[in-house]
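K.L.:
What follows are several structures.
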Structure 1
Amino acid sequence: MERLSLATLGRLPTTVRRPGFDPRSLEVGIVHLGLGAFHRAHQALYTQEAIAVHPGAWGICGVIPRSPDVRPSLLPQDNLYTLVERTADGVTARIIGTEREVLYAPAEPEAVTARIAAPTTKVVTLTITEKGYCLDPASGRLNEAHSEIVHDLTDAGTPLTAIGQLARGLAARRQQHGGKLTILSCDNIMENGHAIDHALTRFLELADRELGRWVADNVTFPCSMVDRIVPAATEASLHQAEQQTGLRDEAAIVCESFRQWVIEDRFAAERPAWDAVGAMLVRDVVPYETMKLRLLNGSHSALAYLGYLSGDQTIAQAIGEPSLRALVARMMEDEVSPTLVVPAGVDLAAYRGQLLQRFADPGLAHRTWQIAMDGSQKLPPRLLAPIRSRLAKGQSFDCLALAVAGWMRYVIGVDESGNPIDVVDPQADRLRRIAGEVGRDAPALVERFGAITEIFGDLGRSPVFTAAVSGWLASLFALGVRATLAKAASETRHA
């Protein structure tokens, strides 16, 4: 079967939407760090639609920070790929043509620096996940002891981190008079613009104070909130794209039709007309991102840990279990929603109902194991933040505590059948070592895990918190997930 490329675009069925421009003529105006599926299903799509409304030089140079796996998928296709969106009526397919260049940072640091420095580059966007910011999760400050940050501070020529890459690119931009720049985080981090701003500012305080002053005058860091469920590609999803296009596409993406992008209106220079194609430009992103992180992402985490332990491979399977669905629904309505400042015009009940429907889509094979990754960095904003809020008001948080206990049960690295769990987490070795020393003594395990201030801050010293989590963890050890969920449902009904 022929492969998708510029040469085969004309062979696509008329049902497949093509870019409204010639990709070969699109000049680069955006550098994106972290060329994963989410970016290609979200910001790249918004950019393509914005160009159709207000044409401009908004091609994207995608920078791969780690594994180069996506590069051999895109390059033979002239960086084109298929985006298949699932709707209530079926599926639709379109070809995305905004990715005009793909760089592999470890092998091409000079090219990455040149792109960031180029005066034609007006925006740098990021989807590098929480761990890419090299922050201490509890304090939100740059982890100056991080081995890769230490490397980048001493060897600026071969940066290993996004922080180091930005610093090197901005130094070249300053020297070459490249002009003002917007650095726009699109990661699921609370106040993500402030996070990258503070991390880079501190890095430059240690590495180059003069450059830091230039950055303060010439670079802005808007916050943003992004939302779209984009599972990792599988052979099944690639085959689904192939059925739509009649062409083989090694970089195809299948995702839900829902998407949202809320951006703080604080740009240093020109930008694509994202607001003309559905993105919201607002003064304050915090209410939107708090709502999304605690309701969607927090629920995702609860479903991932408890679902995986129950034997559910996907989120759709997990939410399909009545007791787990009931737990997540109660957690969202009774415990999380009261901690939110609801943005104007948002119907919170409708939003929660929509989330449950989105989770249940069986065509989105969103793996629980994938969502369970890097939980030590996801827990603080998703589950621990609403717990803190409820603790401060003397309110109960049983559902949230059970979700945290689910994470603790998961990261010990052995499932309910005695099979090993491939725990992917920056703290995995430390957590596994503690579990090996403590065993299945739930209070002791909660005490030791809770003492990891990078994750829990001072929560581990709260007897109310530790008692609640210990009770659920003991139940998970003794009864298993399904019986514990039944117990949770019974106790909630009689509370």
Structure 2
Amino acid sequence: MTQKLGSFPGGLILDGHKKQSTQVAIRKMPLSKKLVLPLQQHIGEASTAIVSVGTKVLKGQKIAKAEGHVSVYLHAPSSGTITAIDEQPVPHPSGLSALCISIETDGLDQWTKREPTKDFTSLSGHEIRHIIREAGIVGLGGAGFPSFIKLNPGIHHNVETLIINGVECEPYITCDDMIMRERTEGILDGIEIICFALRVKQCVIAIEDNKPEAIAAVERALSSRLDLTSTKVVIIPTRYPAGSEKQLIQVVTGKQVPSRGLPIDIGVVCHNVGTAYAIARAINHGEPSISRIVTVTGKNVEHAGNFETLFGTPMHELLTFCGTKRQSDEPFILGGPMMGYNLSGDHLPVTKTSNCILVGVDDSAEASTPLPCIRCGECATACPVSLLPQQLYWHSRAKDLEKANEYNLFDCIECGCCSYVCPSEIPLVHYFRFAKTEIMNQQQESAKSDVARIRHENRLARIEQEQQEKNLRQKQRKAALAASQAAKAKAAELVVETTTDNQEHN
């Protein structure tokens, strides 16, 4: 079905490098002897461990509970024994450690009791969201935002359009492409559940035109689904970053998400195809989120492809399984060449946001020896959000954070287009990330200061009130004492008068 598409400014036409990892079907990564599971694999509050060292767990068993509103549960990807709950290195650009749960697997891969839903239409929207939250499902496109929140638009919003994101615009990454080819029915099952939970009638499955096999598979499966007659496939032109949420909405609907706004503000909700599949597994089969499809590719990968990998699997085992040729300390990229980041250690675990591992790829947007800015304006031309990256760069570099914020710094989606086209090879996105972090740190410190100030003011007010009450009590006691003394004096006078009268009478 054809429809008139919108567009977005800037963007890039990039070499896809997709073919290398799409020649074979999705393969299953062998079970590792040790799984390391960071408690924070999603945006929001980290989960809180509900197991202890020595606890025996089953596959799919909850091992950490959601902490706070923006959080999800964590589950054991396989059966085994909890061997540690401690700080361990995690896949993050900072190279820092975080609290993790370690499981020594027993090789049995024994499931806990699963409770599939026979008829999801018998559930309320709240019940569906609860199952999805407890299943630990987050956005599998790479962001890791808890999926249950997107299924709760609230009483002040109406969802007009559901967009299922199958664009996968960044080079090399093909996990979404392959899951659309091979697990189409599962994706459609998830879409049906999401549509029901949101009470939305119009659904669009957006796929880039460089994925003909995925398009054919989805359209073929969709043609036989009478329960999804209002769902259609929309083929969009291949242009990076068309898969970014706000840009995809602009292409599909022609609407623009307001600055600092959310898609729900214009009646749109987006979910990734992998997320839709995970939702179907959780609702229809009672399976929590314990694995994902990971693309492993690059010049030094002999058996490139896509691998269903349990969370917590050490990356070096996955790289070895693919026949990767690299030194143990040789950096590789987690994610795509545009928005991914370098990791030097390969003993880090696969997490819910690990969509791709690139080895031997030297054409990323990261630069090693930047030259001075020549003010050419190429960055502004390429920006898909119509920002002024050059101005943001100067203010971020000078740590003039207030000015950078005035230039809509937080509208930057960190796609890397500006860095990619910069003739001086300035790592612009690095400066923007730094400025965002500094601003958020300042806001947090300011919030803490405000809390401390309010607490101090409340303490002073409380002390003053206590003093006033004390003074009042003292006045009341003095008044009572004075009244008592006056009464005693009066009584004494009466006694004297009575005595005098008696004597005079006698």
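Read-outs throughout are calculated quantities, based only on the coordinates presented, and are distinct from any laboratory measurement. Since the structure is predicted, the reported quantities are computational estimates derived from the model, not experimental observations. Cβ atoms are built from the backbone, for glycine too; each structure is taken alone.
K.L.:
If distance in nm of label points 7 Å out along Cα→Cβ at positions 140 and 276 is computed to be 3.5, which of 1, 2 is the source?
P.N.:
Attributed to the structure labelled 1.
K.L.:
Match the computed value 21.5 of mean count of other Cβ atoms within 10 Å over residues 236-243 to one of the structures 1, 2, and report its label.
P.N.:
2
K.L.:
When you work out FRET efficiency 1/(1 + (r/R0)^6) of positions 36 and 300 (r between Cβ atoms, R0 = 25 Å, to 0.05) for each of the structures 1, 2, which one comes out largest?
P.N.:
1
K.L.:
One of 1, 2 was used to calculate distance in nm of label points 7 Å out along Cα→Cβ at positions 228 and 268, giving 2.6; which?
P.N.:
Going through each structure in turn, the value belongs to 1.
K.L.:
Let me ask something else. Rg and Dmax of the Cα atoms in Å computed as 31.6, 134: which structure among 1, 2? Don't skip to the answer; put the middle values down first.
P.N.:
Values: 1: 22.8, 68; 2: 31.6, 134.
Of the options listed, only 2 reproduces it.
K.L.:
Could you figure out which one of 1, 2 the value 0.40 for FRET efficiency 1/(1 + (r/R0)^6) of positions 252 and 460 (r between Cβ atoms, R0 = 41 Å, to 0.05) was computed from? Mind showing how you got there, number by number?
P.N.:
Details: 1: 0.40; 2: 0.15.
This value belongs to structure 1.
K.L.:
Assign the value 14, calculated as relative contact order in percent (Cα under 8 Å, 6 or more apart), to the correct structure from 1, 2.
P.N.:
Going through each structure in turn, the value belongs to 1.
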